[in-house]
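Q: Just below sit the structures, each encoded as structure tokens.
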Structure P
Amino acid sequence: MNQDIRKSREIYAQMVDRLIAAARASQNAADMFDENLGKVFGSNRTDGRCADIIQRYGRLTAGELAQHTGLTTGAITTIIDRLEKSGVARRIRDKADRRKVYVELTDFSKEMVNTMFTPMGEVFGQAMGEVSLDEVRVIAQYLEFTERMNRAYAEVLAKHGSKSSASKKERLLHAKNFAQNVRDINPALAHTWGQAPADPPHTGKSPSIDFYKD
């Protein structure tokens with residue numbers, strides 16, 4: 001093998017390792033941020049995740065929120081109760097169909113989000129001033145792909161959960177079955193790289209930031 005080609009492959013492999021490590025570290029850091037953010041809002045991480053979905057999509061029914069989170073409607077009802085108690089969200093009835101109930105963020109919550117996340121938007125604007133359109137596209141494709149992968153893997157993983165009383169041998173068997181199942185879906189999943197989302201991106205109402213530089 002040509003030495004230059006071998007060197008290029010080594011550099012590529014190192015960059016992929018860096019990317020994977022960065023993604024895992026970013027997730028851990030995001031978990032830390034969400035944990036502490038929940039305390040400021042008077043809620044927890046799961047409640048915060050639900051509030052984030054409501055912020056991005058607008059008002060939702062409990063069933064719609066359950067679909068977006070993968071949680072049961074019973075669990076969602078309890079979460080909405082807590083979000084109401086903390087002043088983050090509120091239930092409202094549909095004017096046309098009083099039987100239909102939506103949950104939406106309160107003005108207090110919207111003000112909190114705008115106040116706390118504006119600096120985050122500002123630092124992205126400062127840091128990404130020289131990032132090209134193609135580079136932004138690749139970053140978006142990576143994040144979109146990992147979102148699809150994690151959702152698909154979560155669905156498979158849900159079928160291989162172990163009871164708290166399961167032995168190590170049983171847990172390992174579940175892990176091996178999970179690995180085999182996801183390998184079966186990997187080829188089709190890999191072909192979705194670069195595929196644009198079916199629906200328009202839901203980013204919520206956040207401060208407008210101009211990253212583009214002439």
Structure Q
Amino acid sequence: MKTIKNLVTAFALSCLALSTYAQDPLNHNIFYIDQGDAVKPWELSLQFGQVLLENKAGATVKNSLVAERATRETDGDAVRFIWNKKKVLTEWGGQNEAVSTVSLINKEGFIDLAEIKDQAALVIDLKVLERPKEHVTLSIESNWNWESRASIPLKNVLRKLPKKEWVSLPLPLQCFKGGDVDFSKLTSMMLLHTDGNLELEISGVRLAAFPPEQVTCN
């Protein structure tokens with residue numbers, strides 16, 4: 001993928017945002033999190049919906065992943081996520097990755113981005129408070145099926161971002177790899193996971209136009 005500076009520059013130059021196609025500024029096909037709140041029918045949770053957030057707060061077992069109410073401009077317009085490296089095993093004896101996953105899942109249906117997947121990026125408004133030292137992935141999913149996830153590695157991206165500064169990070173849809181994802185039936189637009197330590201805040205997640213000629217994936 002291009003350097004963070006080039007990606008952000010390309011995104012800034014792409015003023016033809018997909019939001020221009022929407023009549024409703026909170027069209028759920030384009031906006032997924034706004035001011036720290038999931039845009040219905042999207043649901044922001046921990047552990048694939050097993051831990052629901054109350055007043056933007058919640059925690060998984062052993063505080064492996066903690067969500068807290070945060071502030072970007074006004075109280076509660078962002079959510080802070082804190083990953084704490086813990087050993088939590090599944091019943092089969094492996095590391096339980098679910099307890100360290102932030103989930104943004106459509107509870108009612110799916111969205112169809114097949115026709116624009118080569119021209120759009122998932123944009124995350126975030127602030128890094130503690131940089132990761134271990135692998136971080138952000139995945140999308142179709143048909144509520146874990147076998148259809150596609151992912152982008154974010155460790156190096158997050159390590160290069162300025163600390164304690166809000167940025168809008170564009171992740172081109174065509175760069176999501178590793179799964180047989182069906183872009184015509186997307187049911188999760190963010191599954192954010194690490195087994196290590198990480199702390200960041202998120203205020204928004206949305207779709208925006210991204211020129212195909214600006215995209216270079218690893």
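Read-outs: derived from the displayed coordinates by stated rules, not from any lab. Everything numeric here is computed off the predicted structure, so don't read it as measured data. Cβ atoms are built from the backbone, for glycine too; each structure is taken alone.
Q: State the single structure among P, Q that was used to calculate FRET efficiency 1/(1 + (r/R0)^6) of positions 114 and 186 (r between Cβ atoms, R0 = 25 Å, to 0.05), giving 0.05.
A: Derived from the structure labelled P.
Q: Going by distance in nm of label points 7 Å out along Cα→Cβ at positions 106 and 170, which of structures P, Q comes out largest?
A: Working: P: 4.4; Q: 2.3.
With respect to distance in nm of label points 7 Å out along Cα→Cβ at positions 106 and 170, the highest-scoring structure among P, Q is P.
Q: Please state which of the structures P, Q yields 20 when relative contact order in percent (Cα under 8 Å, 6 or more apart) is computed from it.
A: P
Q: Can you say which of P, Q returns 25, 19, 18 when semi-axes √(5λ) of the Cα gyration tensor in Å is computed?
A: Here the read-out was taken from Q.
Q: For structures P, Q, which has the highest computed value of distance in nm of label points 7 Å out along Cα→Cβ at positions 42 and 90?
A: Working: P: 1.4; Q: 2.7.
Top value of distance in nm of label points 7 Å out along Cα→Cβ at positions 42 and 90 goes to structure Q.
Q: Here's a follow-up. Using the calculated result -2000 for helix-only ellipticity at 222 nm (-39500 (n - 2.57) for each DSSP H run of 4 or more, over all residues; to 500), pick out the matching structure from P, Q.
A: On the way: P: -23000; Q: -2000.
Computed on structure Q.
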